[in-house]
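I've put the structures underneath this note.
Nothing in this text is a laboratory measurement; each read-out follows from the coordinates by a stated rule. Nothing here was measured: the structure is a model prediction, and the numbers come from that model. Cβ atoms are built from the backbone, for glycine too; each structure is taken alone.
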Structure P
Amino acid sequence: MSNPPASPSDLEQVEQLRQAFAAMKAEIQKVIVGQDHVVDELFMALFCRGHCLLIGVPGLAKTLLISTLSKVLSLSFNRIQFTPDLMPSDITGTEVIQEDRATGRREFKFLPGPVFANVILADEINRTPPKTQAALLEAMQEYQVTIGGKRHELQRPFFVLATQNPIEQEGTYPLPEAQLDRFMFMVKVDYPTAAEEREILRRTTEDRSTEIAAVLSADQIAGLQSIVRRVPIADAVLDYALRLVRLTRLTTGEAPAWAKEWLQWGAGPRASQNLVLGAKAHALLHGRFYVAAEDVRAVAKPVLRHRLITSFAAEAEGVTTDAVIDRLLQEVDPNASAVLQDGRLPKVVAQN
């Protein structure tokens, strides 16, 4: 299937999304210096109705970035500081008994927790036990929480941004793979360049205040999210995304020899879905109403890096998941043929 020609209304919607993205990025840059790829990936996840896990050492403005994002989007924002003594009800809310002064009757009333907001900052999510971490699972997947057998719908859009410190591991609880898989992107927040840090020093050591203008409303965001899912993708590009994921699975017989040596476990179907959705958002942000192989490549690392588990041999050699993805991107041919008739993938990876 080739890409169908974009209609005038399609092109108008692409331009609408690009203008909104440029306006939002300009507002964020009033406060945040650099981190362009982080901002891009956060917006792509938002437009795909996904969630993000941000990995970075303290002091890189992760919290400031997320709170600024909520202001730019005119959305409600709550920060949850995860600690070892945090309970699930501290996140989702709880039912309390209240007395009706008019009738004297006592009844249960639900008091919503901080998860009832559009943008949730789950700060240092690995500092709390798995029982409390899991309180976010239903919210992230089903957009609801269940308390006392009753379902409570969350506000839309709903966007969870969790942070982790990659250095300090004592007294932490790593997220289980099932919960990591709920995050569309794992975003790496790196140190600023020398020029960027110089500008950070200038801004943060002066007496100045910055006003952030709201660019998009919740209804406008919902409209842009629907545009992303309407972007067409050719079968060849879809197969390319499929191959990148399936070649990481050791049990299917499709993985190359080096992947079997470096990987302990591969990515599941949710990785394929997010790879395609992320590629659609990337294409729109670059002014195209079709998906190219370069869009898939652009989102491969944030989509796959937290869904691959490296082997002991890889860890001993210092091979990271990013290195595995780099090799996949280097060796998988985006122009190879589709899935074979027997359901297997063609041999499109160079064997060493």
Structure Q
Amino acid sequence: MRLTMKWLMWFIGIGIYVMFLGGVFYYNLFKWTFDEKLKQDVIETVKVYAPTMRNGLLNSPAAISFEEYDIMTSLGKDERITSMLYLSRQGKVRWHKEARFIGMAWDDFKAQVPPPTDSISQAYMSKLPKVRQVKGEPFYEIAIPFSVRGEIIGIMDLLVSRAGAEVLIGSAMRKYVFGAVGVLFLLGLPLYFFFHHYVISPLETLRESVEGVSLKNFDLRFTARPDEIGDMAGAIVRLMGRMKGEIDLISNRDKTYKEAEQRWWRSLLSIIVPATNYVIVVDENNSILYANFELAGGMDAKNIHLLDVVDSQQQTLLRLVGQAFEAPDQPVEGETTFKNQNLNVKVLHVGATAETNRTLILFYPKPGISM
């Protein structure tokens, strides 16, 4: 996988992870904020009507007054409020949307309509507004007591829907997601250009420079950089320098060895082989190591192949050389034509490994024929 793709996948993965953590945090923050706003708005709305409702409770304890009725009607139009229960200090239902419950004792009412939470009893005991989440339902039960000189004279119990808060939370979360994606894009774009300009492009240039290196040219054409990529390029240059040194050492050693071997063959064969005979020594690649006669064109023997000296049409000689390869350390004899002369020939192939294989070809006149 390309480095840019790995970077992109890591960046997207980390971005999604951070967005998820942020989403959890902001969801709970939004939920708390909007829920608290919902609760406080409902409580403050009721508190606005509290003086009128206290007067009604004190002046008309038996039945709801017109002013209180108007307040109930107004609160009933609030889309957030799904149910209202108004209790008097005698513990009777002062107002309910179902007329059959009006005037009913609290104990009888809760026997027919069990309260969803204990907010009414908690508000009565604490003399403070109490809010409880309805278990498993998107509602809050809010009980608001009315008191005069520390005595509870009535309680307003409201069932408030969280639907509006959920809408606000959903809207806020959508804005968060769009904003987070935008920030991720705006952050990723300059980071990508930085990564591409300072990492990917120099690496591609370094790769092209390394590909341009050959055994004949060890120069790395790469501009020096004062960073990690520059350090890596320097390490490559030092490595190639050591490789060049090793290759030169091996080349010089091979050259010295070849020259020593040529001198060895020249010294040995000049003593053993008469001047009237022709001798050729070739290496594992059939390149001539030594010849006791002048080669055509005056070429250096070490740069000449056997086929440059022996005509490829001389099938007999080539066959003898092939037989010698198949039977190493055993001389193979025959007749051939060489330098326009009919000569006897001996071919001997020696060597245990490919690097030490040598083939000696000796041409000598037939008995009774002088060269």
Practice task
Work out relative contact order in percent (Cα under 8 Å, 6 or more apart) for each of structures P, Q, then name the structure with the largest result.
Solution key: P
Completion exercise
Value 1.23, calculated as Cα Rg over 2.2 N^0.38 Å, for residues 197-252 alone from one of P, Q, is from structure Q
Exercise for the section: Identify the structure, out of P, Q, from whose coordinates log10 I(q)/I(0) by the Debye sum over Cα atoms at q = 0.12, 0.13, 0.16 Å⁻¹, for residues 69-132 alone was calculated to give -0.44, -0.50, -0.66. Expected result: P
Practice task
For the read-out helix-only ellipticity at 222 nm (-39500 (n - 2.57) for each DSSP H run of 4 or more, over all residues; to 500), a value of -17500 was computed from one structure; give its label from P, Q.
Solution key: Q
Problem - With Cα Rg over 2.2 N^0.38 Å derived as 2.56, matching label from P, Q - result: Q
Exercise for the section: Given a value of 7.4 for distance in nm of label points 7 Å out along Cα→Cβ at positions 37 and 245, point me to the structure among P, Q it was derived from. Expected result: Q
